[in-house]
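Next up, some structures in structure tokens.
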Structure I
């Protein structure tokens, strides 16, 4: 794949251990990877992002109108896939009072880890690799 990007993925988790999942849209006339599949949110690191956690904070605001704090996000994994040369995965804690508002994608849902694992082929990219790292960090 040409033109691979550096990216950040973020896993938003509440105190009740539910995780915010995003359902990708159908591309609205454009060809996109994994249309209508569930994924952890994220995006490409832009030149003006000082680092990957800044990318996460910007993407959370753009996609969900969520104000994340650097200290509430920690790096749990780095990997690559067909579309990225490196994807930095962050686990970000929010409190139960923060409510995301979807701005991108076809939908969002708070899910427990077991439900996410059952999505199987309904997941985009190599989310199963992220799930195994997430489980290690939830223990």
Structure II
């Protein structure tokens, strides 16, 4: 997920597992009527959490978002698809790469619109880091 020409930015297909699919709605727009970046980040965080929870039996919490790159605007009516894959496994944490692609139904095209790295930490009942019990 670098900004160089060999990045996944040029990929024709998403990388990872489809974890969330949602329709961008008017209530999620900014003043320019594009979808608000904060809404998109929240979808990515949820998508990363889906994979983090699927791959562990632990309670997981987001601790960092790194290298967020917005490539194109998202528009009302776009079908927003979050794809996630594990980038790094640790003893108490996991870093998940999340890509967002949109399906534009009017012209039947797919576009990669953003990408980022999300780090989740396994925590116990007291909120302290605990070893991850891997399931995948």
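Any read-out appearing in this document is the output of simple, stated calculations on the displayed coordinates, not a laboratory observation. Predicted, not measured: the structure shown is a model, and the values here were computed from it. Cβ atoms are built from the backbone, for glycine too; each structure is taken alone.
Points to keep in mind about this one:
- Relative contact order in percent (Cα under 8 Å, 6 or more apart) - structure with the largest value, from I, II: I
- Structures I, II, by mean count of other Cβ atoms within 10 Å over residues 17-24: label with the highest value: I
- With distance in nm of label points 7 Å out along Cα→Cβ at positions 81 and 97 derived as 3.4, matching label from I, II: I
- Computing Rg/Rh (Cα atoms, Kirkwood Rh), for residues 49-112 alone across structures I, II gives 0.97 for structure I.
- Calculated for structures I, II, distance in nm of label points 7 Å out along Cα→Cβ at positions 105 and 121 is largest in II.
- Answer label among I, II for the case where helix-only ellipticity at 222 nm (-39500 (n - 2.57) for each DSSP H run of 4 or more, over all residues; to 500), calculated from the coordinates, equals -6500: I
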